Structure P
Amino acid sequence: MAACCKSCDTFVALPPATAKNCVIFGKNSDRPSDEVQEVIYQAEADHEPNTKVQCTYIEIDQVSHTHAVILSKPSWMWGAEMGANDQGVCIGNEAVWTKLNSDEDLQEKLLGMDLVRLGLERGSTAHEALDVITSLLSKHGQGGTCSEGGAWAYHNSYLIADKMEAWVLETAQQFWAAEKITEGVRNISNELSITEKIDLMSPNLIEKAKEQGLYREADGPFNFAKVFSEHYVDPKLSEVSSSRYGRGRKMLKDLSKDGIFNLKNMMEILRDEDSGICMTGDTGFASVGSQVSVLSPKGSSFPDCHWFTATPNPKISLFKPFIFCPAPSLGSMAMSPDFGIKEPRKIKPRFQTVVDRRHDLYKGHQKLQSLHGTKNSKGLKMLKDVQDLEEKCIADVQQILDSFNENSLLRVSGLFKHICDNELNFYKGSAM
């Protein structure tokens, strides 16, 4: 099993910390720096009884109905790093390393990313999505290589949010604990963070921890992170340390202290390089995709709005908006090629060939990546154009949301595609 990499951060802010009583969700997906992340839409669907769904490595029973989802996902796998559904649920996952990690984690089961997608497809609320993930974890387990062609596996933690609440779900093999959040801010990184406040847990968790010699009553109150962490750090100490978890937590608290935390504040956190939250690839890992979702209050007149980069490094990427509507059009610019029966993941032994998974937007963005940090005038102009486009887009979308009505549905159906078009035109118009 490959050495662990400290990567990925997921955040949520709930009222009274937020503007307009919205729930703000955000995540950077930190993955191998050469991995391509795509953004796809899957429509809601009804399924015949006894049908199956093929996940990344294994096939499982399908349910009768799946929700419409927007996903940001590594292009080689079925599952997703993060996403949202048309019910107002958002999920992001993190890699965590526990005392129960072993080479057996490479056995092909459900990836944590498969569970993200399954939770979104099947869960109408954050609590329902949590139930989906934990029941599938119990039935099928988690495992399989998490990188294309590599021997990299881990356990998973999740941040699951809807319009009313959020849940942190943390796992160690088949064991799990969940914490409910109803107000304020919360974040997760690559460390177990649930301690003694456990609102839900896997059956007989404490007894089984005792049986495995991981916990004794003499140790004091049952502390999930302390019992299962490979290298335990008290979250209270982590908050004041230089860890990504602690620095992310501090930024969340500082930016939300006045109760007006908003979309731009979450983008600011995801773009912070000093904390390591925005990874630039120097360590072989980079923030290859980012998401910010603004969930409207229950019963409000305006819909949820989800923003995705589909390109690496949010500091030099453009967040593009998506709103669920009857006939959304994403286009294909942020979708990787489909290799069909020649897909290296589907041919055993797996990953024996290398394919070019770059989508058009990724290829265009590579121009900006290559010039970033060089002080090149063309690169600076390109970045300024992208930043100006994002600012205008945010203002335009806010105007639409402020006066949203039934006639607005047609107007927002092609938002994501339209901004992708404009962004790609900047790259095409900039000669190297």
Structure Q
Amino acid sequence: MENKFRKHLESNFAELIQYPILLAVSGGVDSVVLLHLCHRVGLNVAVAHCNFHLREEDSNLDQQFVEDLTAQLKVPFFVKEFDTNHYATENKVSIQVAAREQRYVWFEEILKQEKYQYLLTAHHLDDSMETFFINFSRGTGIEGLLGIPEKTDYIRRPLLVFTRAEIEAYANKNQLTWREDYTNAQTKYLRNKIRKNILPVFKEINKHMDQTFQQTIGFLKEAHQMSEDASQMMFEKVVLKQGDDLLFPLKELSELSLPKAYLYKWLEPYGFKAWNDIADLVKAETGKKILAENYCLIKDRGYLLLRLKSKMAEESQDSFYIQENQTITQPICLTSTNYERNEIELTTDPLCAYLDRDKLQFPLLIRKPKKGDYFVPFGMKGTKRISKYVKDEKMTQIEKENIWLLCSGDTIVWIIGSRMDERFKVRNTTTNVLKIKLTV
């Protein structure tokens, strides 16, 4: 096993030979064998041990065992004690999740403080098979059937090519000692139940289950990579980028062989994980949206719009002002110019508003629409809500979100670039005109 391990490192983990590394060692047979192998092949290692205080005095005996082992091998030793039950209660997570979150936060701290490049864990082939069946039992896509990866960010798992039987045989051959965790025999945990009840059945059916599993995982990884490549190619072909926003055209999506699958794949990195919610949004009416932690997905005419929630909040709160005879460039480019009535000829340019200057209160306010906003559309007598006007004009979601209002006090003067308010139009009795021009 030592020769196989050495060759495996040289072929697939050359980085571990070059840099100092940190080993997570619980005291169980897997991590003890990993430490022994790393020491035998001459890697520059240190050991980190977590005491979660979950097994009464046994937890302290584990800690003492690992400390003695590192002293014997003369490698640096780090240890930390955790109040795991308190953490689980306070954060409303399971004991397993609490232990995992606590240890990886601490591991990262050691890596940064002590300048270790990588963290090694002792996951092996049987662990990977257990993970496969755990994910399969809960329902998963192809990614969940790939087992445990050999490399994830700063984490390396060089024992994944070895079975539990190989590891235990190596430990016995080299007369290694280790600590037994009695909770590994408790089938109340799903992983233990699969280890004790499921895997033995498969290994009885197929005596070469280990090799079959590795081969199958290899096929699945290739299929997954093909899927990733196809997804990226289609993303670049279909999805539109507009600043920080992403637009998913519904027509182009509908022409794909698996539109829902592509859409889910593209949106998952942004925190959208509810397949049915995404599928329902495609069929929903314009303006409907679903939220993730940092993003909002909005249904519009013809496409789905992905936007940062922070950007939407900023736009809804921003207010700007413009005086007479002034040019501003934020949030949009506007120029205001005063004229006497006989000095200017009025045009129908939608980018210009000609206003009765004497009816205005300065400075004029530029803001986003609010719920309940209304105005008197140019050429009409009655009021109309901005929301109704936008709907009647069949504005797209992008057009709606780009709307800015020019206001005099609390009164809307102009839906900028779209329509003025009748009350501020230039009449025969007007003596002073304020021209405001939008530059796009």
Among P, Q, which structure scores highest (criterion: distance in nm of label points 7 Å out along Cα→Cβ at positions 302 and 366):
P
Which structure, out of P, Q, was relative contact order in percent (Cα under 8 Å, 6 or more apart) derived from, given a value of 10?
Q
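Out of P, Q, which structure matches 18.4 when mean count of other Cβ atoms within 10 Å over residues 14-21 is calculated? Each step should come with its number before you reach the end.
Working: P: 18.4; Q: 14.8.
Going through each structure in turn, the value belongs to P.
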Given 12.5 as the derived value for mean count of other Cβ atoms within 10 Å over residues 134-141, which of the supplied structures P, Q does it correspond to?
Q
With mean projected area of the Cα convex hull in nm² as the yardstick, tell me which of P, Q scores highest.
Q
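From which structure (P, Q) was FRET efficiency 1/(1 + (r/R0)^6) of positions 142 and 246 (r between Cβ atoms, R0 = 25 Å, to 0.05) calculated, if the value obtained is 0.40?
Answer for the origin of the read-out: P.
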Taking 4.3 as the value of distance in nm of label points 7 Å out along Cα→Cβ at positions 158 and 374 derived from one of the structures shown (P, Q), identify that structure.
P
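Out of P, Q, choose the structure whose coordinates give helix-only ellipticity at 222 nm (-39500 (n - 2.57) for each DSSP H run of 4 or more, over all residues; to 500) equal to -8500 when calculated.
P
Each reported figure results from applying straightforward, stated rules to the coordinates on display, with no laboratory input. Remember, it's a predicted structure, so these values are computed and weren't measured experimentally. Cβ atoms are built from the backbone, for glycine too; each structure is taken alone.
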